[in-house]
Structure I
Amino acid sequence: MIEWSSDHFWQELPHARTDPSDAARAQLRSTDFTPGYASWNDKTSSWIRDHGGGPALNAYENWRYASPPPETSPDPSQFASATAIPGGTVTSSAALPVLPTVAGSPTPTWTPGRVGADGAPVAYISHFQPDPAHRSAVAGVAIVSGTATIAHLVDGTSQPRGDDNAAASVPAAEVPNLVAAFNSGWKMNDLAGGYFSNGVADKALKNGEASAVVDDTGHLSVLDWTGGAVVDPHIVSVRQNLPLIVDHGSIAAGVQSNDDSRWGSAKNQLQYTERSALGTTANGDLVYVAASKVDLATLAQALVAAGAVTGMELDIHGGLTEFNSWAADRTGTLTPTTILPTIQNRPDRYLAPDQRDFFYLTLSTPTPTQQWAAADTTTSGPSTFTAASISDAK
C-alpha cells in the first residue's frame, strides 16, 4: 500500500528501527509466487506487513502522504467528451447530480456509458475537483443503475484467502455483458470486518461495519451491518471494509478525527493519497468514486456530492484502486476505459486472474451481441478479442 519500493521504505522512513539485510531484500523480490496480478506496491506492502513491519509502515505512510497536493488546476481537456450532458439531466432512473464547480474551472458534466437493451445508458461518468483548497486533486465518479445491472463479487487468488483461486477473473461468458469492474477493500488481515460469499463466511461478519451486500437478484447495497454472523438466505455475498464514511446522506461522525482508529491506524484519515469508495443513492443506484491525493473526509464529501446516502471506503494508495467501464466507441466496439486514466492504467485488469477480490457489474438484460475489445496497454490501440479466446487463454 505504498508508492515507493521497499528500499525507499527503509531508507526514507523517519525513526525506522531496523534495516533489512540483503537476504531479506532478496526474499522480498523472490518469494511472491502467488498467481494473479498484483501491483508491485501491493506485493511490497503485503510483504512488509506479513513480516512484522505493519506499525513502521503505518508511520511511513503517515509521513509520506502528509503533504497536501498543489493548488494548480488540472488540464480540463483530458475529461472532455463529445457526448457529455449537464448535471441535473433527468435519466431513466434519476436526475444526475450537479457536482461542485471550483472557481475558474469548467462545470462538471456527465458522459453516458454502456446502454441497456432499451437503448438507455445504465452508467454515467464524471470528473470534478472535490477539494477547493487543493485544486489539483481530481475525483472520478460513476453512477450505475441498480435495476439495470447485476452485481457480482469475485474472490481473488490471495484475498480473502490464499488458496490460489484459479477463477479470480470475470468469467469469459460474462464479458460481452460487462458494464464495469472495480476494486474491493483492504486486505482481510487489516480489517475487523468479514467476508461472505456463496454460502461461506471466509471471515465472520461483524456488526457496525460498512458492508457491500449483493442479494440473490444481483442488487448491490452499501449498508451498516447489523445481522451479526447470521446471513439471510437471500444474500449472496457481503464484503465489509471499516465503518460507513457516509450515513444518511452526510459524512459519518468521527471521520475527520478517527479518534478510535475505526478508519485505520491513527492519522490514516489525514493522508493525501489515492482513495476509492462505494455508495448507494436513495433510489438504489451505485456510486463509485476514485480520487487522487485526497484525505478521508474529502473522499466522503465526494460521495455525498455524487448523491450517496450511504457509503464506504474501499482500497487506497497507488495501484490498489481500479474502476473500468465498458461502452461502445465511435466504431460501435465495446471498449474498456479507466475512470482516472492518468492514475489507473489497466482497463482490462479483471479479465485475467487477480490476487485481490473485486466486483463486476453486468447488464440485467443482455443486449444483442456486439464486438468488444480488451485494452492492450503495450500498443496505441485496443486489441479485439472474442469470449472464446479469453477462455482459451485461461
Structure II
Amino acid sequence: MLNNLQNLRVIHLMSLEQIVCEFDFKNYTATIHNNHLMPPTLYFNENTNDIDDLIENGSSIIQWLATRVLPLDRTYAKEILNTLGFSQNQSDKTKASISLTYRALSLQDTYWIKESDESVSWSDINLFTNPLSNVLTPVALLGKSITLTNHMITSPDLSTQGTYAKAWVREGDDLYLYKGDSTSDRSIECEVLTSNILDCFDIPHITYEKTFYENKLVCKCKCMTNEQYSIVDAESFMIWCENHDKDFYHEILRIDSFGYYSMNIIDYLIGNSDRHLSNWGLYRDNYNGSFTKLHPLFDHNRAFDRSALANEDGGNCLPESLHQKCSQKDAALSAMKHITLTQTKPIMRELFFESDLYDIFMHRANDVLHLNIQ
C-alpha cells in the first residue's frame, strides 16, 4: 500500500497514462521521462552522485507530495483528517504519507503516483470519470462527526486547496464544487453576485449559483478542469519561470494579456482584495505541457470588501505587485490602455444583495474608468 515512505522503493509519477518521471526512495535518484509534463514546482538533479543533490531530490519529491494535501487552516480540515484517522502533524513527511494513500490525486490536474511494479492504470483511479464517495461531504461542508468503517474512500476533498468549507459532489456526468461559510452567508452572496456581473461581459469566468446542502446555503460551480486541461496557479507558474529562466510577468502577458488585464479591471470594480497568487493562474495542456491561457476567473467570495470599497483607489493590486507597486485603480486604468471590455447585457440593480453596492460599482465603472456600462 502507498502509505509509508520508509517502505517505498521506486515510484512512477504519472500524468494520465504517461510516465513523467521515476524516483528511487532508497538512493534518492531521479529519472525524468517527459520533461514537458513535469509538475511546475518539482525539480530534480539527474545523473548525479553528489550527496547534496540527492538530498535535494528527496526533499523535492516529499515537498511536492505534501502540497497535494488540504491545508490545516481550511474550515473543517481537522474534522476531515480525524474522520479518516490521519495525523494533523504538518510536517512534509507526514503530509506526503497522507498524499500517497490516495496516490496524490487531485482534480486540479492529472498527476498520480504508483509503484514501478504495480499494474494499476489511469482508468482505475481517474477522479474525473470514476464514482466518488460522498461520505465526507457532511464533514467537509458542515463539520459533522461521522464514523467510517472503511477509510479507503475515493474523494478529492483531501487534496482540495483553500480555506473555506468545500466538497466535491458528482451530479450526473458533472462534478460540482460546493462551497460554504461557517460564519456568514455574505461570502456566498458575493461569489454569486460577481458571477452574475461577469455574465454581463466577455470575460471567461466560472459560473456560481446558490443551492442548499442539508438546509445550509452554499454556492456551487462546475469543475473547471478535465483530462485535457489542468490548472496551474500563479505561484507555481512563477516557480516554473524561475526554473526555466523566464520572466514571469512577460510570460503572463505573452500567453494571455487580455485575461490578465481584464482581471485587474474587474478586481477594481468589485473591490476584490483577495487576488493572491493561488487565486489566479493558467490552463495547462495535459498532453504536451503547454500553458495555453489564463484559466477562467473564480473565487470571488471576498469581493465587495467594505474597506476596499471605502477607498476609491482600492487596495494594492496583488498581481501587479510582482511587477510594480500600484493601487487597484491605477492597475485598472493602465489595463484599459491595452484592452477593451465588451458588455454583453445590462447590469441590473436587482442583482445586488446590498443596495449601495450597485451605486459603488457603477460609480467605479463609469465615473472613474469611463467604461460607459449600462
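Just so it is clear, none of the values below were taken in a lab; they were calculated from the coordinates. Owing to the predicted nature of the structure, the values given are computational and were not obtained by experimental measurement. Cβ atoms are built from the backbone, for glycine too; each structure is taken alone.
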Among I, II, which structure scores highest (criterion: relative contact order in percent (Cα under 8 Å, 6 or more apart)) | I
Of the structures I, II, the one that 1.6 was derived from, the read-out being distance in nm of label points 7 Å out along Cα→Cβ at positions 166 and 182 | II
Origin of the value -0.25, -1.25, where log10 I(q)/I(0) by the Debye sum over Cα atoms at q = 0.06, 0.14 Å⁻¹ was derived from one of I, II | II
Identify the structure, out of I, II, from whose coordinates mean projected area of the Cα convex hull in nm², for residues 126-285 alone was calculated to give 11.3.
-> II
For helix-only ellipticity at 222 nm (-39500 (n - 2.57) for each DSSP H run of 4 or more, over all residues; to 500) computed as -4000, the structure of I, II it came from = I
Thinking only about distance in nm of label points 7 Å out along Cα→Cβ at positions 294 and 318, which of I, II has the largest value?
-> I
